[in-house]
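Next come the structures, one after another.
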Structure P
Amino acid sequence: MNKKLLVVSLTMTAICLAGCSQPAIEESDSTSSSEAPADITNADLPLGVTTYTAADGTTHNLNRAEIFKASGYPHVNSRPENGKKQKLLVNPFRFQKDQSDTRDNIVADDALLQKITKAFTASDEELKQLSGSEIFSVQSFYEKSSYGKGAFDVVVLPCWVDYTGTPSQFQSAAAAQGGGVTASNYLKSWYIAEYNKANHGLLGADWQYTWKDFDSDEDGFIDLVWNVYAYPQTENSTEFWWAYVTYTGDSANIASPNVQTLAFASTNFMTAKFNGYDTHTFIHETGHTYGVLDYYDYNNVWKPMGGVDYMDHNLGDHCAFTKYLYGWVNPWVIKEDMLKDGKVAEITLRTTTTSGDCLVLASPNYNMTAFDEFMMVELMGPHGLAERDYKSGYESTKGFTEDGIRITHVDNRMWRGNHDQWISDPNDLGRNGGEVRNTNSHAGRNGMRTDLDFWPNEDGSAKQYFTQLSLMDSSNIEQNWTNTPNFTANNGTLFKKGQRFNLGAKTAWAKTFMPSGTNLWNKAKTITGWVGTDKQTFTIDETCTFNYYLKVKNIVKDAEYGAVATLEIRLDN
């Protein structure tokens, strides 16, 4: 629900993120003791890189927000380098009542203000009591999902910010800039005026924050403003009243920080479910403030992630790719040359949402970052942040109620200046920025040129568009994400004990889910020029192939992490 995207501390204990030494498994994986030991284990693997080296030789975090910043578009930093939490300022925004407006039916009173406050800041136990379900506040969710690396210090204003006109008058005033930008700019003027009054006006004598305090990294921008407006949303996301993230485009101002990154959503997204404390939309939109795109298809042709992800149908937790993009995990990485001469790897993965464990099967010349093409391997199940949503569902979509391995094909290559080329150097990305080549919308998103990346059929009859990330469904059913917009991933999507995955000539996975229809990676195609505006010239590197063979040896329950999987990986001979 991000139509305008150009794009508190509950500490988790005893969690070792991906990149620690081989995790201890308390329960046997039933592997025969007579079996020869593996040539490669977790401890032998390099880790994905989430940093870059600046021109002056200093090291900085490499994530989607930092790349946006290098491109001139500040976002919320998903992993602040100083470990300091970003400030999330919540603006409860209401209007003068319009008796002639039949849609103006929300009672913006102290009770609704309290619900906003709790939805953003409540502890898990408090929100469970209030909502009647095991859901999470925005603050708690991001503390847990980021393993503390991208947590927010959430501040909800203690009073409503009253706009001086009715909703229709606000909409007219915001016609040029949009509702989110207009509400945020109004907030700045309102806040400074109130704070300068005796006893800080409506903020109260005990109010402790100056306006500058919401610029925690002192870059001249308020870290993040969440405008929660007391007026019903429309049913059409292209209309004015909706939920989205956008940016003001204002310049930095150290002395009096301007709003840049902001979110905008109706209180109705919160009050329709869970006794009025539904946080799902707010968590989803907050994900966009870090720079990640929606994973559902704006064109409603296919469904690459099958709905089961927070950036798809607001479900469970962020996937391993998103967390890698944010700099929250450092996956183990396997490259094909590690498996030469018949070498076999035995890798253990704990449930990703509770541990941060994940594994990358690298493409040729992989640059060791989230900004390349690879297969992401993670252990899924109804545990941690995902437990309630996976078991009970949300908005008619359920998650994975059984443990299993999810494999997704990621093509998160970036470009700058020339779309036909991609940036392979992480240092170049960190220093100069870039934009994604692919999205999950069929034929691309408007204004982003992502429709230019595709694999042409030999007869020229169609284009097999690339995705940013998509499922390698274990079941290969006839009705899958490639051919139905109503497909929902299920337990059968995951790879279970005894199942294997490869892209050899006899498998349907390549034909069904790879744009090439073969085991060729997307990067095997290089665009060399154009004939007119719609026909490309290109070369194909026939050696740029996927040659891994992965088998799920076992998946066992684990008291601490939910489950632990053992994988065998070798080359497909």
Structure Q
Amino acid sequence: MPYIWKLPEKVNKEFLDQFPELHPTVAQLLYNRGLKTQEQIDEFLNPDYSQDIHDPFGFKDMKKACELIYSLIEKKENITVYGDYDADGVSSAVILNSVLTSLGAKTDVYLPHREKEGYGLNVKAVEELASNGTKLVITCDCGISNVEEVSLAKDKGLSVIVTDHHAIPEVLPAADAIIHPQVEGEKYPFKKLAGGGVAFKLAQALIAYKKNGISDKEKEIQEKWLLDMVAISTVADMVPLLGENRTLLKYGLIVLKKTKRLGLQKMLEIANIDPAKIDARTIGYAIGPRINAAGRMDHANLAYFLLTEEDEEKAKAYASDINQSNLDRQRLTEQTVRQAKEQTPDLKDSLLTFYHPDWSAGLTGLVASRLLREFSRPVLVMTNTPEGQIVGSGRSINEFNITEGLNKYADLLNRFGGHPQACGFGLDKENLESFVSGMKDYAAKELKDVNFQSKLDVEFYQEFSDISWDLVDMVDKFQPFGHGNPEPLFMSEEILITDARRVGNDSKHWKLELVKDNKRIGAIAFGLGVIDIEVGDKIDIVYNLSINQWNGNRTIQLIIKDIKKQDEL
């Protein structure tokens, strides 16, 4: 199915007059990202750790959380960090436990099993922690929806601190402290932190707290060495790479390139990743998926052990195991996606559902993401647990808040949570038909005027003859790219093809030479070999700018995302 090319609202004269020093292309790209004040623009173009990282005590419950933690450290009471089984949750647990340990706390870490326990706190885990002598549970990347489980913990004499960033339920848990940027009345200025970002704010506060006897220099060093985990969590959980997240990621990438974590070093070696070349894409496509694979294929403890191991041989073994888990995950995901597509969904539906009792619960989110890209509409993917319940994941388009949809049918669900475009849930089998029917009806009403054809959000109409190294350098200032700050897509029209050949396995790609107004540029069009073009054709293109390095030469290269022939427009 061809893409719709969607150009943004053009930057207005008022904005250009306000910032006359900005190149028009830079102005348009900033405008597209909603960055319209001097403070926002300065923070984006020049992230500064000393200025753009907010005071963790801006959270209304932060002082209360620190006092509770320090009182238990002094009493030598047991503290359990309760995380999640994905890369964000595991990174959060590593951040908090490493800081607590450095402060002399007696700690343990509990990561639930994805299939046997599901997301968030659960009753069995709370009972186990209470019986094991835990006095305080600190959740990370979960807990905000666990009203009953927190209540049970309190009944059993446990204190609870919730650190989370997921959708806010109607009723908050009765925790001793809640560190969440989006709860009502919270004045912390940045609302889009990842779970690892929220955990880092607690760690930052604990390090800075007045009862911490170390020097200011030692505090700064201890704090910044945590940023490798913050970078991984921020990219892997796909929070917007704007504001404080952008600053955390920029400095986190610096730390990640020289990480002291032995297991992470071994994982990079096995994956043939050069630490010096790590960027946000490396996290998104290589590091994050490997950490996630542990929880998807077996247990997230493997990832936690990898990231905290200090013995070289054990670290090497964990890295090898996690690499194999990732290979198994890739193979099984491909198989499941094929099986799901064989269910031939009705594309008249605004929301598509896929169910098979034998699919892996750990892969439902990945499969949902793939099917979302395939069908360009909200998707629910479901399977059975060993106990006979149904669990699933959902992924959605920008026009539909899928977690809000789950909230409409909360009475049919045993648990649910997530973000506007991603969710997880569980329900009893007898509620499946009503749930699916209700969600499809709700989506049909909410999306009745939406065109489900895939869209390419073009950021700038670019005159082909004006493509230059200056433009490449300007775009480079927008790195690191990711969610909320995508790599800019440009559009140019009436470009002449002077050389064209299919390349790659099964000739899936085009390698092109393009000319207009005496400007000649090479291009590669991955996956577009199915489009029938030839030398002499004039085409319109949507593309990213890139640099091609070969035999010591650097040239500008276009990475084409879509092609439309002039005679077909």
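Consider the structures P, Q: one of them gives 20, 16, 10 for semi-axes √(5λ) of the Cα gyration tensor in Å, for residues 67-162 alone as calculated from the coordinates. Say which.
Structure Q accounts for this read-out.
Given a value of 19.5 for mean count of other Cβ atoms within 10 Å over residues 147-154, point me to the structure among P, Q it was derived from.
Checking each candidate, the match is Q.
If mean count of other Cβ atoms within 10 Å over residues 299-306 is computed to be 23.1, which of P, Q is the source?
Corresponding structure: Q.
A value of 1.8 was derived for distance in nm of label points 7 Å out along Cα→Cβ at positions 235 and 251; which structure in P, Q was it taken from?
It must be structure Q, since only it matches.
Work out which structure the value 15.2 belongs to, where mean count of other Cβ atoms within 10 Å over residues 267-274 was derived from one of P, Q.
Q
If helix-only ellipticity at 222 nm (-39500 (n - 2.57) for each DSSP H run of 4 or more, over all residues; to 500) is calculated from each of P, Q, which structure is the one that comes out at -12000?
For helix-only ellipticity at 222 nm (-39500 (n - 2.57) for each DSSP H run of 4 or more, over all residues; to 500), the value -12000 is produced by structure Q.
Please state which of the structures P, Q yields 0.95 when FRET efficiency 1/(1 + (r/R0)^6) of positions 259 and 483 (r between Cβ atoms, R0 = 35 Å, to 0.05) is computed from it.
Q
Each reported figure results from applying straightforward, stated rules to the coordinates on display, with no laboratory input. Every value quoted in this text rests on a predicted model; they were computed, and no experiment measured them. Cβ atoms are built from the backbone, for glycine too; each structure is taken alone.
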